[in-house]
1. If FRET efficiency 1/(1 + (r/R0)^6) of positions 145 and 161 (r between Cβ atoms, R0 = 30 Å, to 0.05) comes out at 0.60 when worked out from the coordinates, which of P, Q was used?
2. Quick check for you: by FRET efficiency 1/(1 + (r/R0)^6) of positions 73 and 121 (r between Cβ atoms, R0 = 30 Å, to 0.05), which of P, Q is greatest?
3. In terms of distance in nm of label points 7 Å out along Cα→Cβ at positions 65 and 129, which of structures P, Q is highest?
4. If Cα extents along the principal axes in Å, for residues 81-152 alone is calculated from each of P, Q, which structure is the one that comes out at 37, 27, 22?
5. Thinking only about relative contact order in percent (Cα under 8 Å, 6 or more apart), which of P, Q has the largest value?
6. Can you tell which of P, Q yields -4500 when helix-only ellipticity at 222 nm (-39500 (n - 2.57) for each DSSP H run of 4 or more, over all residues; to 500) is derived from it?
7. Taking 49, 34, 33 as the value of Cα extents along the principal axes in Å derived from one of the structures shown (P, Q), identify that structure.
Structure P
Amino acid sequence: MIIYIALTAELEKRLWVKEIEESLVRDFGFPIRKLDLPISPESFYDKNRRQYHSTSILKEILNNTPENTLKMVGIVPFDLFIPILTFVFGEAQLNGKVAVVSTARLEQGYYGLPQNHLLLHRRLIKEIKHELGHTFGLLHCKDRACVMALANNIIDVDKKSLNFCTACLNLLHSMIDKIKKNSAK
């Protein structure tokens, strides 16, 4: 059982993938592997919104998961939306297999500010953990410092820590224990 991080070659050059992998292994306890993002984004583009439909991307990622996939998160460089919201930083299948996270609004350049690679990575790790948390069944947390807190804007992302609160961490570990017990059968 493996958690895959799927991303484009362009993003792989810009991101500190090893740091992301290490952080995810610490929290989720499963091997992390990187692979090429198996989608072509053009078909998910909405000309009117000038954004990409994240739910359609999730379906495409799901159709391209390797056989040994426990979870898979796609990392994309373009702005995402779902029809009822102006934008999303990411989206996940609750209790499902796949998630997607966008770097677009996590980048300082999006807000007209100088690039800050350290800040981008902190934000990206938070959002990957958040979306993977959803795939393990976690809901939004009321603890604003918890990585599972809802983020409606970049300030909310920055206020969150890189960690799960005690309650969310306990629930996550409970879900992980169930998965490991079921796979051992």
Structure Q
Amino acid sequence: MKKILYLLTLTCYIGFSQQTVDLENSSVKWTGNQISGKSHFGTLSFESANLNFTNNEFNGGEFIVDMSSMSVDDLTGKGKKSLEGHLMSDDFFSVDKFKTSKLELRKVGKAGPSQYNATGSLTIKGETHAANVNFTFNRENNTMTAKLVFDRSKYNVRYGSGSFFENLGDRLILDDIELEVTIKMM
């Protein structure tokens, strides 16, 4: 009986694994756009990230982003500091109240030799919307990349949103936020 349990445990260990993520060299680049064509971009850091594999095939994961790491990378000086503070305020992401955001992959399927289609549940400002983001992960050696878009209005991120306010003119900020995710595995 002990031998059978040992073999089952070993089989599970070999078949199913969790890949260690290099958090220091992994990141999320965000881009927000105004109706006028003006945009801002920056980065966020992961607090934790887990990638799940079965027989070397990617099949799931969970990613927690440290919202206090938000930086604005297209500005410098006072403008940079001002926009970072505004994005962290209650007008946008309420970082004092909601220190993290989370993406939990609900479904992952192979789309090509090194591509995986994924569906995930995103939690921002304490609000979770199940299976509301769809995107493709690309794998090259020990790096996974993905581009995805989420609608900030679904997470009560209201400032400058046409979903909540009228007559904003060229000050309207589009609800779709673009994310480019790079995950380095150890």
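No value in this document is a laboratory result; all are computed from the given coordinates. Only a predicted model underlies this, so the values are computations on that prediction, with no experimental measurement involved. Cβ atoms are built from the backbone, for glycine too; each structure is taken alone.
1. Q
2. Ranking P, Q on FRET efficiency 1/(1 + (r/R0)^6) of positions 73 and 121 (r between Cβ atoms, R0 = 30 Å, to 0.05), first place is P.
3. On the way: P: 2.2; Q: 1.4.
Largest one: structure P.
4. Computing Cα extents along the principal axes in Å, for residues 81-152 alone on every structure in P, Q gives 37, 27, 22 only for P.
5. Evaluating relative contact order in percent (Cα under 8 Å, 6 or more apart) on every structure, the highest lands on Q.
6. The read-out was computed on structure Q.
7. P
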